[in-house]
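Please treat every number below as a calculation from the coordinates, not as lab data. The structure displayed is predicted, hence computed values, not measured ones.
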Structure P
Amino acid sequence: MHFNLLGKISILDKTMPGAFELTDNQHNIFYGKEAEGGNAAIKRFSDHVASGRSVAFSDTNLNIDLPLQNCINAVLNCSYSDSLKRMYFFSKSIELLVLQAESFDRAGNKKKLYVKKDYDRERILYARDYLLQHMECPPSLTELSRIAGINEFKLKRGFKETFNQTVFEYLSDTRLELAKNDLLEARKSVTEIAFELGYSSLQHFSAAFKKKFGTSPGKVGRE
């Protein structure tokens, strides 16, 4: 399971038709020792593994969307140790596999409509990174398109094509995931978290949090 967050990497196997090059924010699955049932994508992959043939999960690499990114972040920031850490990594590897399979199923044979060039893709990723770096006071879509150097229409459509969410859906979900992690670790108060993440009021934050997670932020970590 390969997740390339930054830079480029080439993967080559003599028995495969060609090298796979993963660039920023891409993922794929390559030949593994074991693969069990699941959706159609996993079934095709496991058939190749069972027959001893090298294989890639998909002929094309896909973008890392927010659920995958959140899972990767959880792995990178794991605070467990020893046996608990191994158990945690095992559970997250299963979650990553499920998310990848879902990602490939969703993509199917869809063609790239808006992000066709490397430059456009780089600008979309730059826009995402800029947005997350300024989430406490995010720019408007017009401002973000100007900052990223891409027209607003292509930014809007290209972002949805790349991350399977609109610009501000992505921002909202990222904020809420960060808030949940802070609450679980009891590092800050609900009020501190709300205002640090750019919510205009505690009520607005609480409503958004409850809508996404089904519980109020004040109850997280106490249940």
Structure Q
Amino acid sequence: MTVHILIVEDDRVTRMRLAGYLRSLGYRVTEVEDAEAMQEVIDTDPPELLLLDIGLEGKDGLTITREQRARSRVGIILLTSRDEQVDRIVGLEMGADDYVTKPFDRRELAARIKNLMSRITDIGRSAPKRDAIEEFGPWRFDRMRRRLVSAARVEPLSGQEFDLLDVLTRNPGVTFGRPRLSEIIGRGDLRPGDRSIDVLMGRLRKKIEPDPANPDFLLTRAGEGYCFVAPEVG
């Protein structure tokens, strides 16, 4: 099935050029200029991917990202002309999957779209849904809204946190090495000394574990990587 991409960009020239380029690559593309028009499309013809300008008039891209991630698993790539790193960090923390800074190379954007769509498909097929862990300890893993829910609180997950926890809980007891996890969350090849996976795992443990220093669920296999284990009750 052809991937449906929804471009949300208030600059008409940028929007039309980008839409034309993506259509030439075989994607089905819808283009709108604001959040209201975007929501009408989502309600009637949901896309697989949002290309979302951060600096929209009215409801901006960061707000849209937070709202969409709370209700769906649509892929989100942020488009921004801003140089401030904080915008990119906040966008990823709110659940965006990737970002591209304007002016961007169209071929680079096309590669990022292809990689994201492949990653989403790969995660979805990583294990039969009946094997996926939905509840563990005090938590219920709400995959639709990308969050963890307990009787006491709700913990939203960033895009990378969700991808990491999703693949681990779909494969309980299976150890994933850091290079493979880096591919799954869209960071590509892991360079020597890159501790990004460890940092990401540390953030997840702080959200999930009663004692992050002595985890019950997200375990380290020395020299191998990480795995998810749901302790037996009783």
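Calculating Cα Rg over 2.2 N^0.38 Å for structures P, Q picks out P as the one with the greatest value. -12000 is what came out when helix-only ellipticity at 222 nm (-39500 (n - 2.57) for each DSSP H run of 4 or more, over all residues; to 500) was calculated for one structure; which of P, Q is it? Computing helix-only ellipticity at 222 nm (-39500 (n - 2.57) for each DSSP H run of 4 or more, over all residues; to 500) on every structure in P, Q gives -12000 only for Q. So Cα extents along the principal axes in Å, for residues 10-65 alone, computed for just one structure, reads 30, 25, 15; which one of P, Q is that? It was calculated from structure Q.
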